[in-house]
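Structures given as structure tokens follow.
Each reported figure results from applying straightforward, stated rules to the coordinates on display, with no laboratory input. Because the structure is a prediction, the values reported are computed rather than measured. Cβ atoms are built from the backbone, for glycine too; each structure is taken alone.
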Structure 1
Amino acid sequence: MMDLSPKKLNFYKFLTVKLTNDDLYPHYLHGRDFSLEQVRDFWRKTVKAILEKRAPQKLGIYIHIPFCRQKCFFCSCDSYIPPSYEEAGDYLGLLKREIDAFRDIFKRVFFTSVYFGGGSPSFLKTQDLKNLFRYLYRSFNIHPKAQLIFEGTPRDLNEENLAVIAKYGVNRLTIGVQSLDPKVIKLMKRPQSKKDFIRVFKLARRLGIPYINIDLIAGLEGQSVKSFLSDLKTVLDLGADMIHVTGFTPLAHTPFCRAGKKLSPSQKENRRVMLAASRKIFKMVFKEIDCENSGLSERAENVQETDLRKENSSLLGIGYSAQSHAFSQAWYAHPHLVELAIADHKPNYKRLPVFTGVRGGLDEEMRKFIFSNLQRGFSRKFFSGLFGRDPVDFFRKEIMALTAMGKLEIKGDKVISRINGRQEFLVLSKIFYSQERIKAILRVHGKEYDKNKDYQTDLNILYDETD
């Protein structure tokens, strides 16, 4: 039986605390730098594996647009307010140079999903949007049935840019609403109104964008259960195809926490009630798509995110903050532009950002799959189809240890999770980490570990137990 003693769990809590800003296995930022030619070689091998059907057939592109008009108080994303729009033009030149660096490798394959995320892609001027779409289509083979996802805000979206994204094939629009309550909007420093949102939603429908997803946040400062449910009703009445409700988690790097604020016990209770109410409403209104998503149609879900989580699919990330996965070869990421800005380091848009990451392999791919699906549960048969191994046999010691704790249950084909909340998941998932990844993390943080300290208090500050 594996060691899951209080002492060992305390060590895993220490790791969780230190990985707050890099909390996805295999922890790109705790890796090594790769040269452009190394990264190109990773992709040549992965593309060959895709063509030979030795790798998942799904392949995505993620394009990061980090710019926003204002930094929202709750935001934990890589969003950045440029001193002038001219910087956005320089950044688009960088995106094109990175596309040029990889276009020849992907000539024989199709991309099955494209995601424009941020920040806020709708920050871009209409002509710049047109040019970016044209460049993308000239450079890569985008599958005729690919899902094209575009993120925008009610403040930025208008008839002109919505017409452009509709023309160039965007078939899933995510509108980052978060709240429609004027009091909450003011506190979270978000330049929008309920009227803006309703106008944008109706415009997108009229222009023929098939699927519209709405993002809402529960537990924001100044938000009441009544106002949250009113927002939810407005969105449902408009006919949103999917609604993502997330609980506000005040991570240390959000402006909310940087201002010295924290959620009170009553705010946490309100958040719990909001999340429970939204789940109950969704069960009555939507169909369950998988254990994470519900909506009017399966085609409304974010297939890029689902493919990454459920199939370990490959993803080519373009731009600052973008993360990439070349199946069985490597995971890598670019630095966050906002962190450079905070450190007063002006980015050089004439050269590609640094590639920092972790080498892959079948063993690490299996560990990544477990990490991505441990909290939700998964099918043994599906895992075996991807990797040719039975997860219960390959990870027998780890799975049996969690089963003995009552945190997993094996029922035929199903590995059923009994893990309660994100904090518990982040701690218990460490049992599946490879020794190589543990050693890499300790090379950075090992000297900070105090075996006589209880790290639960630090963990509670960063991740509420009910998150």
Structure 2
Amino acid sequence: MQPFFEWFAANVDPSDPWLILGKGPSFELRSRYDLTPFHLLSLNHVVREQKVRVAHVIDLDVIHACGPAIEKNAQVLAMPWHPHERNSPGQRTLEKIADELPVLRRLKDEGRLLWYDLSTSPVRHGRGPVIQATYFSAEAALNLLALAGVRRVRSLGLDGGSAYGGAFEDLQNSTLLANGRANFDQQFEGFARTLLRTGVDFSPLDLPAPARAYVACVPDEVLPAQVLRHSIRRNTSLSVEIVIMPAGSSGPTPPIPGVLIAPRAQALVDLRPLWRAAADPNELVIPEGSEGTEGPGLAIVGSDLAPAVPELAALIGRRVPLGTLQAAAGGRVRAALLPDWNPGWRRDSSSQPHLLYYPSDGTEPWISRGHPLAHLWVRDLLDAVARGFLKPEVVAQEIRRGHARPSLLYQVEHGLEEPLLVSRRARLLDRDFAPAGAGWLAPQSPAHWARVSRAIGREVRSRIRRLRARSFAMDSPGAPEPPAAAGQ
């Protein structure tokens, strides 16, 4: 029985593209596309409907249900060394099970049974990477391909939601969400981690790739725009190209459609739904409830408005009133997105938007230590630095230009998320800090003991989380955070 990664290295060119096929509704779209350029990898029961290069299965129930189809339609079968049984991590090894199940024994004898170590088992059999599947097997499949060196992966049938495609209606009452999860959306968290860690180019086959976002910023917004870029990549479960341009710039017509986002925003959720809600070619789609004096901080732009993207992105960045935005878009603005997509935050609100927004009022986390959500912004900043996406020299440069408080570099150098917990020496650096061109000292409000106590608790939890992640990474080089559970 051969390890998956050894088989892959000997038989597959990693520059070849792959297509992962799941049981979601978009599986039915495969007849619309030429699949011949792709190597195909099926998840679970999909192998009964489609010939594939690799059939991927985590749970033995699928082998019992689809054994003949796997032998007929799959070139090889890839499974964990400790497969799941009835949606729970199993204790038996694949080698022992293969001796008991005729279909696996035949595949093993033919050299068609491959194994890998899955993170849901505490026991490691080989020296290769440990593959994570926190919620669903699609996460493991994408991890397998990315860690094998594949650079471009597409998908059909990995749609989220809570439904199967028509070809799998007979499984609705037996395998649908049998692992107890509310829906398939949770698999997207694993996709986002894999994309951030490996850089694999991944997108649904029925969407333009890569997805694009446009950010127009003025000089003192360079640092928040970079943190926004990282927050989008950190949370989004498909590949995104984020174009950051100087506000007021004009250049070649950018490739679109895309999403326009204010540079002072910070993504907290997966932005995947925005590229599903594409605009008509000649319109700008904005969140509902954007009719106030402060206009929308996000919009989806249609392809016919490509020449106006730099101007429209700058207007979105300034959050101009709706009337001004309509004039720039030729009156073709439609409010159709949920209000939660409008970047914002209010102290008196119990709900949290999909994107935070830090207005230019002197409380921005890069200006002041006193913002109640500064730790969230600094968390993405530190993660960008730790992963090599943002150099500490950029932070130091923005401090020298007067665009960021001096104590921010102390936080970067010490990996400290909580601005309220910086040392006295670092606080003194901010005493005379005045943002460039502001003419006033940035408010560094004294911290109340209750806020400091909460900050200490958050920092302790954060350090524990980072230690756990580091320990898991040592066990499996390059792997994401420790898993919770896996299924289906």
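Suppose helix-only ellipticity at 222 nm (-39500 (n - 2.57) for each DSSP H run of 4 or more, over all residues; to 500) works out to -9500; of 1, 2, which structure was it derived from? Among 1, 2, the structure yielding -9500 for helix-only ellipticity at 222 nm (-39500 (n - 2.57) for each DSSP H run of 4 or more, over all residues; to 500) is 2.
Among candidates 1, 2, the computation of distance in nm of label points 7 Å out along Cα→Cβ at positions 125 and 285 that gave 4.6 used structure 2. With relative contact order in percent (Cα under 8 Å, 6 or more apart) computed over the structures 1, 2, the top value is the one for 1, the highest of the group. When Rg and Dmax of the Cα atoms in Å is calculated, the result is 24.7, 79; to which of the structures 1, 2 does this value belong? The value was obtained from structure 2.
One of 1, 2 was used to compute distance in nm of label points 7 Å out along Cα→Cβ at positions 133 and 277, and the result was 3.3. Which label is that? So the calculation was done on 2.
Which of 1, 2 yields 1.00 for FRET efficiency 1/(1 + (r/R0)^6) of positions 261 and 309 (r between Cβ atoms, R0 = 25 Å, to 0.05), as computed? That value comes from structure 2.
Looking at structures 1, 2, which one was distance in nm of label points 7 Å out along Cα→Cβ at positions 85 and 389 calculated from, given that it came out as 4.2? Only one of 1, 2 returns 4.2 for distance in nm of label points 7 Å out along Cα→Cβ at positions 85 and 389, namely 2.
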